[in-house]
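Rule-based calculations on the coordinates, nothing more; no lab input. No experiment lies behind these values; they were computed from the predicted model shown. Cβ atoms are built from the backbone, for glycine too; each structure is taken alone.
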Structure 1
């Protein structure tokens, strides 16, 4: 049966990019996002690497992302004493931007193209049959379509619907804190990342040209998850772990305002079942990585293109889902494993 209408659970990178890719393939899609707006994790930032930008270009979304982002040109590696250990260019184009800016850019582009994006729609369940899928939401509403794409993140409900025995996300043993300091007090070259192998934490910073701020993150080891901390507590944790290093990190963390986001880092090394007859996973719902390799967003966008292509090329959803999984599984699992190795250093 040809797929005519796709229900997408999740309006983040994977979900909205999938809707855009399906639109380009001539397949109708509607996005159902649990949050009331498109700015989840407003303080966090990310990099869309070359492969992700190529996938965005393929669905006509690169220009929209370029407009709200900054180039990521090079990486310098330093030790805890501030000594430079190495320097290399980032194979481009690669772009740095806040997660909220990426969400907004993709969702606004989707709306411009006539794709319906519904906010405040938290999926509670779904059932499928030979003719399609029915999806229910916390507000009591229900919708029907031919297939459901679970782009609902690392704690995906869709993953559990497909496989009740699916593995839980794995805590990486690290917390990640993101923040911003005014100006460029460290005198960094614009659009260049400095990565610091500190004595107690891994610290990264960049100064996007024209933004007027230094963006920073800290990866901090923690035996147990620390979810629930307030922004000022996350800042204090990062400062404590970086305070003894002779790098810009302590001063930048201390100078940062309240726009700080911290969280526990998880990954999913493998998901045994990506799909069933009418439901399929995309992005973090299928293969979440820790942020060390900076590939989470790019993998999600590549998923979107591969899934839309498969649904366009195959009339039967089961065949399409198998082709999509065959195209993406090995590559994404390798990237998840590589990112875990990088993050453990």
Structure 2
């Protein structure tokens, strides 16, 4: 299958780009913001200010490029590695910090931020994403537009039964969902070649009568363009699309992982040269849209945002114990109500 790309490995544009100058700069700013957070998150974890954290360095373009194609009224159903997607879709940085601190104030996302909590069990988010998409389809257009759902999974997750059940249901019911597989070559420590015979995950889409496309996951513009097409198709009633973003997790699986136990430094180094942030910055410089002064100004802006978010997270009050049962159902069941009353009395 052909792998779509608009930038060379070095970041030189291949012909005309499908975005105007303002969008190119906007895309890079979102990409650089995602990288900045990921770098600082690992530092915060080492300082004891975050719990175990799953970095995504090297995979930013797959997440940011996808979410740039979605509207705030659309939904994101992420796995545990989609912090970049969540930030791009509007999750406040302070909330993200609280979540990775396992602070209860980070478990409930703000009203109007259409993101479900991060899913840690592999691929369990996919059937739920399809259920959400199906419900949105049944409800129909909201404010003149059909809301749709983006959901992510890794290549390892495509070997789970939940993946196949979700694609089958989405296809049969034409659910307005976009599945994004971040194929980074590894299911924790198991290489893709040892956990599937299929050369391309996108080829599996044919079995469910839905489009499947393979894209250079380190090319922000290619991911963004493919996502736009999938979004338009879903919004117009054409059903789901499976996008396979070929990328690489340069960082460890989590901050408690040692990738040197299962992969070589040479393998990781070969992907560092295709770094998505560097490629996009090179493209902007080639088009005379970005320079060192703009980069430093952006970094200063990101430092200020992070410092303010850390202060906000540090000052966040611990929610009352009874709140843990207040947001399970719209109306509390009798058992929940009794638990709520007990928790209030003991507080």
Structure 3
């Protein structure tokens, strides 16, 4: 009987494409729509960089024209007189007011926004979280001038009690001493800015917390963790970078807010230790209030102050990116 033997030898190995060949194949297999989308995306990114560079060049050029004629120290002068000869102006008061009001706003808004976001994502029933989220979205769309009018007509007249209480119990610190003036101070500005940036931080934080891995939360619950322990051990560590990003978005609005600040603040060019006494100023408020009546040199001086605000914003955003880059587990954690 014939016995047919089968060839048990393994087939020759298939040659694997090289890395360069794979790239060429992928590039050749790209459809026209993909190439168009890639070109548009790349062009948009380049255009954004060009616009930012153009803004920086414009601000630097106009600022140099004003600073070269300044007869004081631009960084330390407590004065703004651009309509006289020789002109003297400086940003010391504006930088102080901008930073202090933004810090007050962040100290108030960030904890409240994170608490609201956690409530909406992990505590509130769906029938309640939906309407609350809708109201928060509406608050984010309110124009700043509306906030300013509300602050001037409602907030300012009703802060006397709070200012008096702070003066009675914390006036000894110097930061909360009050001389019974109108409550148009840095603390008022900080409270108003906190209300304005609260919806932004809340919305972004809420979406980040919703992306927290369910497997991590269910594992913690299976081990006997309470709801707060699940949030503390799983949700908050995951959402830390997202909360930082949301805070930077809110800080960006607080740094550049104009009309609301101009409506509730009584500006002057003095640095006040007390946060309750009227006075102070911010970059955006000073530009808005003086630009209309300024001459050509005065506008260059205001542009110089805008350049400083531009640099501060870039530094803040750069610092935020560095912090987020250190939290690599945020990227793709829910994959």
Ranking 1, 2, 3 by mean projected area of the Cα convex hull in nm², the structure that comes out highest: 3
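Could you figure out which one of 1, 2, 3 the value 0.70 for FRET efficiency 1/(1 + (r/R0)^6) of positions 106 and 298 (r between Cβ atoms, R0 = 30 Å, to 0.05) was computed from?
Traced to structure 2.
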Entry that produces 10.3 once mean projected area of the Cα convex hull in nm², for residues 50-153 alone is calculated, selected from 1, 2, 3: 1
Source structure (of 1, 2, 3) for helix-only ellipticity at 222 nm (-39500 (n - 2.57) for each DSSP H run of 4 or more, over all residues; to 500), computed value -13500: 2
